[in-house]
Structure I
Amino acid sequence: MNVQDYFSEDQWLPRVVATLVLVVIFVIGRRLVTRYVRGDAGVLDASRRRRVFYARSAFNLGMAVALMLLWLGHLQNILLSLTAVTVAVVLATKELIMCVSGFMLRTGAGLYSVGDWIEVNGVRGEVSDYNLLSTTVLELSPPARGHGYTGNVIVMPNSLFLTHPVRNERLGRHYVQHPFSVTVDAGLDVGAALDWWRAAASSACADFADEARRVSMAVDRALSADVQGPVPVIHVGTTDGALLCFQVQLFCPASRAQALEVGLNSEFLTAVAAGRFAPASPPPETP
């Protein structure tokens, strides 16, 4: 039976005994060689100090190699076990690691804070709380339905911020860019209708115009960009069915967006029904 068979993986006691014997042998041998090199000299010169150093280093290296060869099989098993455990831990805690990474991204990039309106992966709401693993939002209605709270509380894992873009509606005092449109039959006097929309939208936003202007300027400074507003924006176009589509965008408080839209649309449709916008006169026929 050779030495490898004798020191099998299950025989710990012989390995421990052999380890102690090797350590004792190498320690005693190192001391004897060091004493022999030193001799009777009380003070060593440079040459003897180098030889003492080389002798000690040789014995230390030899002892390390011998112990490594003796325990090599167990070291391999331990390393393999640690690797397997590490992989298992990473796989088991993958979501937790991604959540923590998402929190670090939020903190480092300043994606949002409490009170901001954000939209992530189709979820839109006001941030009410966040921690290392999740973010809690109060769900908001889509802009077409007035930006109000739905009453739902949604808890999102922070891992979403690593895989989906975050849209932050960071406007001061909960002001929003509220777009809406109204479609009517063609044949209206487009110029007169546009004039009506500009006057009506400006009149509807007159009571908060000063505050909207201050908020707009603050947003421009904070974002270092010219954000559209606070003047209402009116566009007109046509649909695939050759109908007129008036598109309006208001810079207004979120709490009043739905009421402003309903009021302006009602007034416009009433004016259209009353024939206020006469059809554009056809061009004269050429004789």
Structure II
Amino acid sequence: MNDKITTHTAEDDPRNQNILIWVNGTLKPRAEATVSVYDSGFMLGDGVWEGMRLYAGTWAFMDEHMDRLFEAAKAIDLDIGMSKKEVISAVLETQNANEMQSDVHCRLMITRGTKVLPFQHPSLSQSGPTMVIIMEHSKPKLPRPITLATVPHQRGLPMTQDPKLNSHSKLNCILACIAAQKAGADEALMLDVHGFVNTTNACNFFIVRKGAVWTSTGDYCMNGITRQKVIDLCCANDIPVFERNFSLVDTYGADEAFLTGTFGAQTPVSSIDGRQIGTGDMGPVTLRLRNLYKTLIEQQVS
């Protein structure tokens, strides 16, 4: 395909060439914002991260993002060295330094820090954690619904690498994305270890059948904040919603399909494995949920 898009396709914004990036307490110009080649995140993907979105001067669902960040850090036995209040203060400092107000995406990354030797053991990271905050002017730009292809790469069991963990180790998802693009699709649809439809390489996945919204059980995917907001909106607005196991057969026969994520909110899907979903355009339930989510955001920032 020559019109390749992703769920993170954004409008070009020249202001991003001059952003200031927060690196371990210092705001640095983009070209100077670097970390050591001995950093455990660079060497081993040893770290956790969060993606957040700024609307009208307010970071949406900030407390929930902070809770998830600190829970993930605890899970990998990483001492952030800062309180939630201090991390939020660093986010606001970066926002103010860049004079940002809306349509901004933040990626907050924390690794175990610089190693004294280039090996795996966590005890070799002795300098304390590395924390980086990147903010970019970023307005979604999706000229059409996206296409998906099912790939052999799975979302695995929690005893290998728990897919609920927002870790820097994303190679499994990257390989899934590459496989989908080799198949001519925009992104990958990934199954769980039992063969049920799970998630995409970058976002949570939903289908609509006969007015009811279905998504996976959540056992083998990142339980996204936007995912939960959609489930909550369905419950609050009398839209039947189910977290359940379902197959590709159920998916191909869906009336609608869409993805959720912090960046794109709700992204419609036109086809999966070459099979058109519904009309191939955004369906009425997806549109309604998008409008309900927009209202939710407006209530957050008012």
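Derivation of every value follows stated rules applied to the coordinates shown; laboratory data play no part. Source: prediction; values computed, not measured. Cβ atoms are built from the backbone, for glycine too; each structure is taken alone.
Tabulated values for the structure
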{"quantity": "Structure (I, II) behind the derived value 2.1 of distance in nm of label points 7 Å out along Cα→Cβ at positions 149 and 229", "calculated": "I"}
{"quantity": "Identity of the structure behind 0.05 (criterion: FRET efficiency 1/(1 + (r/R0)^6) of positions 109 and 253 (r between Cβ atoms, R0 = 25 Å, to 0.05), calculated), options I, II", "calculated": "II"}
{"quantity": "Comparison of I, II - label where relative contact order in percent (Cα under 8 Å, 6 or more apart) is highest", "calculated": "II"}
{"quantity": "Source structure (of I, II) for distance in nm of label points 7 Å out along Cα→Cβ at positions 61 and 277, computed value 1.8", "calculated": "II"}
{"quantity": "Label whose coordinates, when Cα extents along the principal axes in Å is calculated, return 130, 50, 49 (choices I, II)", "calculated": "I"}
{"quantity": "helix-only ellipticity at 222 nm (-39500 (n - 2.57) for each DSSP H run of 4 or more, over all residues; to 500) derived as -8500 - corresponding label from I, II", "calculated": "II"}
{"quantity": "Source structure (of I, II) for distance in nm of label points 7 Å out along Cα→Cβ at positions 37 and 269, computed value 4.1", "calculated": "II"}
